[in-house]
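Next up: some structures, all given as structure tokens.
Coordinate-derived values only; no laboratory data. This is a predicted model, so every value here is computed, not measured. Cβ atoms are built from the backbone, for glycine too; each structure is taken alone.
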Structure P
Amino acid sequence: MLVAKLGNGKQLSLAEVDEQIKAQLKGKKKSFYCPICEERLLLKAGNKRRWHFAHQKNSSCLVEQEAETEYHLNGKILLYQWLKKQYRQVYLEYYIRSIKQRPDILVQTEDGPVAIEFQCSNIPESHLIKRTEMYNQRNIKPLWILGSKRLKRKKNYFQLTAMDWLTVQFNTKPFVVYFNPTNKQFTLLHSLSPFSEGKVFAGNMNMKLHHTSLQQLIHPLIKMERVSDAWFNEKRKWRLSCHYENKKAAHFIRNELQKKRLHLCYIPSVCGVPHNFTYLIKTPTVYWQTWIFLKFLYKKEKYTTFDSREIINSFAHCAKVQKFSVRRFPCISGKYKYFAQAIHAYLQLLCNLNYLRKKSKHTYIIMNEITPTTSNYEAIGKDKSIVKKINQFNNKANN
């Protein structure tokens, strides 16, 4: 904690005290109290760590208390000072009594209040969802900024924890915000395109703290990302080893393929392709897109029509019986948080590739047959061709 109440009722913020005031605080025996529960606080005034307040053991304070590291305290103060330069109404550790929440920073912007949570450690997913929903209920925009130590980058992809996924925002593309207090820099992980639960391909954009505004952070300008060679290489590796996969969705799709005497390794190249909304579905794209192919497109005659609502309803049933799984996005409002958007985007992609044509809002016509491949050589060659075509569409969208 950085804010405490003095005996005279005034509040003291350690984010705004200079060395002279610190010397006075250290020299005099003062009492400090929690602004929320009124319990007495301890002033941690060492020489190595940033000064802060702490509740005593066995505190009964209503607000969840997390141990704050030096990294977290530094980040919170930097963000507070950064916002003070942009807005007049910026409050550190402000307690919102109506919902019993105390965001790290509350700021009143031209678009309404924003609650900023600088989260470095893991917290239960249920707690993050509850806090986010409470802010939303009060028309306060929640902005979770994660400590950059949480950002796990491998050679060609990123790894996001379940908690990180819950903080995803949306502004034309999905993105997650990270902040490094050491080099005073934001990192936006954007255009999230998960190949599997453990591998996420994404673009990343570094933004210096003092060259960035809050509005740029909430509404970043993100261009359409090209499908990387890394995605193609990952799919090639998957084709060569998919018969070893032992996950529920893999078993389900493998059984569905076997009913039609097809092999998982030879699925059509349009199964397992990325688009803007693949992040909405937790089940890997290769499985749910193969399911759409098998159930609604396989061996259908040219000019056959189908209704996209049938796909959505059938997918919802598969999710209900846990054959597929979807993600929750408490920080996103509107249609961009629901799996149906991923299905609509996939059907549009098939239209762009001339396999389908959209007749009306929900009706599609099959224009060209989608067929399985017959060898790894053919499959990998067609995968490469599909990636090239998708990138051509993305380049046009950026121009």
Structure Q
Amino acid sequence: AYRSHALRGAGTPVAYPRADEVGSVLFRDLADVDLDRYLTYHIDRVSRTVEREALNVLHANSEVPMAYVAAMVSRRTGVPYVTVAHGSTLEYMCRVDTRYRDLCRTGLLEAASIVVLNSDVRSRVLGVAPEVVGQVRVVPPGVDCSMFRPLSRAGHSPALAYVGRISSDKGVFLLVGCFPQIAAQVPGARLVVVGDGPDRQLLERLTWALGCGDHAAAERVLRTVTQPEDEAWVAALIRSWSVSRGRSPAPLNVTFTGQLPPQHVAAQMAAADAVVIPSLVREAFPLVVLEALASGTPPVAVDGGGLGAVLAEVSPQLAGELGPLLALPADPRALVRDLPIRIAALLRWIQAPGRREAARLDCRSLAVETYSWGLVGARLESLYREATTASSLAVVRKGARML
């Protein structure tokens, strides 16, 4: 039997800006004294919990700073730990602040095992600590296949879904900006945007402006939410709107659901013909990929970073022509050019008799047989057992030497 404790510290520093953590502070903005206070607080609290509950293994759910906390606790108590590297903290903390790179290296070097989500995260970890290659184990995230499951989709118009935070870095503005071209190629196509975020009102304004044919207003919105370094793809997207000039404006068939409870998110995914993940940042392993597969819906994603590694795993296991249709170019300018073409091609392909059902079965089977929580949980449990066994053997050897 396994017991767990949830600890929450006095503050909530975060690796990157998050709209759902109001009043949070970035780790990289912490002064040295505040960082020391944060680490000491958690090391003391976790150490007391380990001793009080007689725990024999720890799971540190980030490569920094929690792996460092676990390392210090392990030094005090002798309890081993397994850490999971998600990749994002390496990008947002270790690359910009040597304090966190040093903490990360300690946490990685002393771990019994280091779980990485895919080959891309493995490369990121080894870039920080190449010495840990023997400790690294690739274990993907899991998905709740009982919540995310297929539903009947017969007889509806072609549908896309975007599920996630509404912010420009996630590529959702690019997706909506390309949607008029998709709708022109696939009559009746609709897009459902599931989620909320700091830029939702601006995205709704962009949708309205494009539907009215007011490209000047659409451009103003786009330039409000993007950065100067985005100019190449922003300019390409604005130029693409000129193709529709001269046509009668028509409202875009785009629905914003806002934030939904998980079961309703699952229903929206299952009702779509594809879930689009057009992220403009280097993702590690977005859970939305697995949730789409479990729902029987193909995930279409940019072929770069962790998403590229996921596509490399998923695409070959889907039958026929479906796999190659899932990859979008990672370069944002190329994404503006190719996304409408490839999404329209997928929607046309999946509408052919029998293909939607075949795709649904393929996606669902892959999720159940590879990414279900039962399978992933068993792999994690085996690592916990390895850690405790190795720790026990080390204690025995130490005792033998003392005798």
Structure R
Amino acid sequence: MNDLLTATQAAARLGVKRETIYAYVSRGALPRQRDGRISYFRPEDVDRLLQEGRRPSLNEFGKTSRLSTLKDDMLHYRARPVSELVDQPFESVAHFLWTGRWEESVGWAANAESVAVARRVGTSLPQETISSDRLRVMLAAVTAADPFRSDSSIQSAAHAAGPLLRTLVEAMPQRSDPIDIDLASMLWSRLSTITPNEEQVRVLNAALVLLADHGLSPSTYAAQIAASAHADLYGVLAAGLGVGSSAVLGASATAVEAMLSTFGDTHGTKFVLSARLRDEGRLPGFGHPQHPQGDARASHLLNLLKPLAAENARLQRSFEMLALLKSRRLPPPNVYLALGMIADSSSMEHGASEVMFGIARSAGWIAHAIDEYEMGTIARLREPHRPVERGWPQTQD
């Protein structure tokens, strides 16, 4: 093996850390040969990476990652189908994304000082501030309250991630009593004025799990770019929330809320849908470019919501809408329609569905941040410019 390179030599040749070499190996970007416990690398494989002039760690836009992959229209987290995880606690799924280790019981404690700071800041917001805008302000407040936020070591990030999400949730104004201490129960109490039953919290937990990550999302890409430039976790979440608040991402669920809220007020469902199509040219909550045959996340949530419709008039109207539109050959419902239905049927504040998206997807953004910290190199965008077709925006994830 005299012509092979050690990990130290390969790292020096590429100008990266030894840890980055092993990250390349784990992604399949760099083959290795083993001699006992020592890894060796062919010079031509190392030179190939060097000549490519790009980081194999950061996905080109439109490719999946090792954290989440899309196979047969079903998301997988670290190679496990999301359908197997959807009934598990969101905390356990998030921990699995961050560490690769599964733990049945994961508890997060909020930082009391940061919660107090964020709540004081929150009291200065206008009363009409919607939940999604409030979440971004809460993030800025807890960022300022953390003197150790610049520690972007992998161990620190994985340890701080859970308490950060718990802090963001507990910092929001309480609107009802939580029925348990898990994050889904706590989040419900910050979004809805009614006390839920266990089945309603189960649906919310499922939504958080199903939305925890998506490697093809623009918001994930934004979080990766921020982390690759060594932004701290707060900066990564700010980048993700900023992109995620766009009209084709999390805010599309808020548009669904607005549409559903008009059902049954003055005019019938057909009138509302007709007016929406006339004014906007499209209906929010339908179609997804990454799931052209149907969004399995939406199907799962709609199946969970269906039994609850018997005792919920607003859910009944939403399912009547779906039945009405089924014959119109619209694209299949996406997960944002399901989020909007959860919010609309649960006396949640306007913008609540975008908060669900933000808290859920924060788990994935943090996982990708930890991945980027492990790589230790900065992303360089080299995509050539090409013409862009203009038209109505599509939901991207």
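Taking distance in nm of label points 7 Å out along Cα→Cβ at positions 84 and 252 as the quantity of interest, name the structure among P, Q, R where it is greatest. If you can, show how the numbers build up before the last one.
Details: P: 5.2; Q: 3.4; R: 2.9.
Top value of distance in nm of label points 7 Å out along Cα→Cβ at positions 84 and 252, among P, Q, R, belongs to structure P.
Kindly point out which one of P, Q, R the value 52, 31, 15 was derived from, the read-out being Cα extents along the principal axes in Å, for residues 132-171 alone. Could the numbers behind the result be given before it?
Numbers: P: 41, 20, 15; Q: 52, 31, 15; R: 30, 17, 13.
The value was obtained from structure Q.
Among the shown structures P, Q, R, from which was the value 17 of relative contact order in percent (Cα under 8 Å, 6 or more apart) calculated?
On the way: P: 11; Q: 17; R: 21.
This value belongs to structure Q.
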